[in-house]
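Colleague: For reference, the structures are reproduced in the following blocks.
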Structure 1
Amino acid sequence: MEITPVTFKLTESDITKYRRQISVFPVEREQSILNELHGKLQNLVARKDISTFVIQLVEDVDRMCSLLMSKSDLDEHSRRMILFALNYFVEEKDEIPDAIDLLGFLDDAVVVRWVMDELLKIHPEYTAD
């Protein structure tokens, strides 16, 4: 029996909502988001039951952190996109609360991946860094 992978995509309504939130995301929250991020990542990777989508989520979050820290010339929109995605990951009570075990990270993975894909459309050069 062949297993078909399940994929999740944002609806156009979700994309519109998130783009609106990104456009007004407060960049001054950067430091507080980064402060919360380390502990959340540590707790997640320490789990024994980590699944493939969570590994991808951690890699995407790490990539975004690297871009945020290494690109001093990062434009404001890209910075807002990254901070929005990192904040979504850090936030415990989002679309699917993180308290719902690993399923709680499913929406985080979808949103963070969407932002990463959008960011790479704008800055394809970021794939090589």
Structure 2
Amino acid sequence: MAWVGDALRAAKAGQPVSFEVPQEGSVLFIDNLVIPAGAQHPREAHRFIDYLMQPKIAAQITAATLYPSGNADAAGFLDPALRQQPGLYPDRDTSLRLFALETPPEKLRPVVDEIWKAFRGASH
């Protein structure tokens, strides 16, 4: 199991890699660009995000990092081999089995904390 960018770099290095999503589905991981409420330079932060979201720039980032872009228009600037890479851009059937995590209700916070502590304890 690996992040898509790491897996694709391993594949480029000749390692056998396949992308599988269980029939019951899997978590869809996403990154976000945010500007904290108290940012000292929010205007510049907006300009930076606007720059990153330009389709051509977003495509360059995808080509360099091997992680998909949230900008659908970036696909037009990608090498066709990357556009067709199922690890980056899964087909419709696979996409329908991916889901975002939801924040658990506050009343479950103690349960989540206990499970996390047990997990962390087991990993040491």
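Laboratory data are not the source of any read-out in this text; all were calculated from the coordinates shown. Just so it is clear, the structure is predicted and the values come from calculations on it, not from any experiment. Cβ atoms are built from the backbone, for glycine too; each structure is taken alone.
Colleague: Consider the structures 1, 2: one of them gives 1.4 for distance in nm of label points 7 Å out along Cα→Cβ at positions 70 and 86 as calculated from the coordinates. Say which.
Modeller: Computing distance in nm of label points 7 Å out along Cα→Cβ at positions 70 and 86 on every structure in 1, 2 gives 1.4 only for 1.
Colleague: Consider the structures 1, 2: one of them gives 4.3 for distance in nm of label points 7 Å out along Cα→Cβ at positions 38 and 94 as calculated from the coordinates. Say which.
Modeller: Details: 1: 2.1; 2: 4.3.
Matching structure: 2.
Colleague: In terms of mean count of other Cβ atoms within 10 Å over residues 78-85, which of structures 1, 2 is highest?
Modeller: 1
Colleague: Upon calculation of helix-only ellipticity at 222 nm (-39500 (n - 2.57) for each DSSP H run of 4 or more, over all residues; to 500) from the atomic coordinates, which of the structures 1, 2 produces -20500?
Modeller: It must be structure 1, since only it matches.
Colleague: One of 1, 2 was used to calculate percent of Cα pairs over 24 Å apart, giving 49; which?
Modeller: 2
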